[in-house]
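Structures for review follow.
Just so it is clear, none of the values below were taken in a lab; they were calculated from the coordinates. The shown structure was predicted, so the numbers you read here are calculated from the model rather than taken from an experiment. Cβ atoms are built from the backbone, for glycine too; each structure is taken alone.
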Structure I
Amino acid sequence: MNVTSTYQEVSPTEPIIAVRGVSKWFGSVVALNDVSLNIHPGLTGLLGPNGAGKTTLLHLISGQTKCSDGEVTVFGQQVRNNYQLYHRIGFLSEHETVYPFYTGRQFVEFAGKLNGLDSLASAVDHAIERVGLVDVQNRSLGTYSRGMRQRMRLAATLVHDPEVLILDEPLSGTDPRQRVEFQDLIVRLAGEGKTILISSHILEEVEAVAGRILLLMSGKLAAAGNFRAIRAKLDEQAYKVRIVTDAPRVMAAALVQTDAVESVSIGADGDIVVLSHNVAALMKSVPRLAQEHKIRLTRVEPLDDSLESIFSYIVER
């Protein structure tokens with residue numbers, strides 16, 4: 001999809017993180033194109049499909065790479081090569097960078113040494129306690145579950161007590177229980193006054209924790225605001241819902257007669273795709289129609305839970 005306009009976010013107060021007209025390209029590949037946004041204390045979600053430019057933006061904000069154009073400031077300072085400022089920032093990468101033979105405590109100690117901490121032992125104790133892993137801190141990381149490793153990685157990110165936390169896809173690969181535990185933890189950290197930017201390509205993950213959401217698409221900021229405001233914009237558009245039954249033609253004929261349905265198509269595999277402006281009404285109609293016509297439902301799922309579909313509705317063309 002081509003994006004032909006750039007969303008500009010305006011905030012009334014001084015932001016902790018300010019991105020001003022930032023572009024980043026790698027050879028002929030444009031990763032970010034004239035992005036401007038503000039990030040304030042609390043928890044901000046950064047959403048976008050794979051390849052949208054999320055990780056590139058996070059690397060620019062954390063000073064790991066430089067802008068091709070524009071500028072990024074944190075606490076009003078240029079972030080690139082500002083080593084004093086780095087001590088105020090914690091970065092959790094998307095990729096699981098741990099040594100499996102290290103114990104959890106050794107891993108956090110290593111991070112503390114890299115940050116030049118004087119009171120290393122007490123800082124490590126505090127960080128591990130905050131993520132709730134005191135009981136397993138002397139076990140090797142290779143024996144941890146995915147969720148436990150993510151929390152211990154967060155402890156290493158927190159060991160120098162940064163004011164800004166940048167978390168790149170921290171919930172990737174976690175199960176539902178682990179996801180809730182991690183979400184609860186970062187909500188508590190945001191409540192302490194930290195500025196947290198968390199990226200994800202899954203809408204429901206960000207919805208659960210973030211008061212503000214930034215949406216990236218094709219290297220541009222497509223929209224920004226709270227979840228309700230973004231959903232309100234989505235509600236103006238039609239949604240696609242996939243329905244799988246043992247009698248697709250009978251169900252399709254019945255669906256066409258309902259007010260909630262704009263159009264119905266049947267794929268080669270027999271799946272029904274319904275276009276609807278009123279998904280809530282559609283979801284009530286489907287089981288009723290199945291019961292009336294003695295149809296067995298196998299699956300009903302909104303295809304628009306995919307961010308790829310969501311962005312096609314949000315981005316102005």
Structure II
Amino acid sequence: MTDLRLIQYFEVVYRLLSFSKAAEELHLTHSAVTRAIKTLEEAWNTPLFYRTTRSVVPTEAGERLYPRAVELLAFSATVMRETVSGDRELKIIGGPIAYDILLPTVINAYREVAPRTRVRADVMAPHAAVEEMVQRRADVVIFNMSTLQAMPHAGRLRFHEVMTEAFVMLFRPNHPIIDMDNRFESLLSFPWAFPGYLDYLDGQLPEGMAEALVNAEAPQYTLYSPTACMNLSMMSDVLTIVPISLAQANLETGRLAAKRLPGIPDYRVGIGFRREAEKEPHIRDLLGCVDSVARTLGRANSQQLKRLL
């Protein structure tokens with residue numbers, strides 16, 4: 001069995017493309033790092049680097065090993081931490097819209113079934129998030145389902161559609177739009193704010209709507225947070241769209257009013273995980289909580305939408 005330290009030394013040499021810099025980072029001598037890589041190459045009977053006096057270049061075998069090495073080292077660190085502490089850490093990465101819809105309620109439910117599991121949730125762009133999961137630096141990703149399905153490495157992951165959310169158009173009370181028709185061209189006479197990562201709408205809008213957005217140079221504001229978009233609409237004439245569940249509290253208090261906007265596709269909340277991870281208890285428990293929360297939210301959203309029709 002290959003010593004895990006050899007994999008660690010390989011990862012550092014590959015990342016820095018230098019035996020000298022790798023030795024400095026690892027607090028070893030240059031010769032010790034050189035011997036370690038040679039030992040690994042001899043054990044596997046394949047060269048991992050081309051060496052010259054001026055450069056270190058990975059071979060094809062080295063290129064194939066690197067992502068697996070990162071994955072193995074990350075998994076090893078997780079195993080050590082969980083063995084020593086007895087606790088688990090669940091790492092989630094997602095987008096701001098999906099998080100705001102699901103995450104607080106899901107974590108509250110998850111606490112009941114996994115009280116000793118720590119949860120860390122980060123936000124990052126979809127491509128980066130999926131790469132984190134492939135490299136085993138994350139357990140679960142939560143995004144729009146269309147975004148997940150378009151991601152690279154999809155064959156190594158499993159995606160589960162959790163729920164769909166209708167978008168509603170939001171505006172402040174007494175906004176001039178209340179007395180206007182719902183033709184999209186008329187609505188574009190006001191500035192718009194779109195939340196989060198809404199690039200998935202490209203190619204899914206009804207004929208003419210995408211062109212109208214381009215012609216109006218809309219949206220004028222693309223904000224990271226759905227909450228920020230709603231706050232902007234409360235204090236100005238800016239219009240926004242957010243999923244119905246995120247708007248519900250502001251609609252009930254009268255801080256915002258809403259209309260249905262025909263043609264905007266639903267937001268499909270999806271969860272992604274490595275195919276083998278579904279058997280892991282903490283992942284299975286999380287998926288159960290997500291499904292339960294999604295059913296409850298779905299019923300509440302249906303009632304809210306009926307009041308807007």
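Worth a mention:
- Among I, II, structure where distance in nm of label points 7 Å out along Cα→Cβ at positions 72 and 224 as derived comes to 3.7: II
- Structure from which -10000 was derived, helix-only ellipticity at 222 nm (-39500 (n - 2.57) for each DSSP H run of 4 or more, over all residues; to 500), options I, II: I
- Rg and Dmax of the Cα atoms in Å derived as 24.8, 78 - corresponding label from I, II: II
- Which of I, II yields 0.95 [FRET efficiency 1/(1 + (r/R0)^6) of positions 128 and 240 (r between Cβ atoms, R0 = 41 Å, to 0.05), calculated]: II
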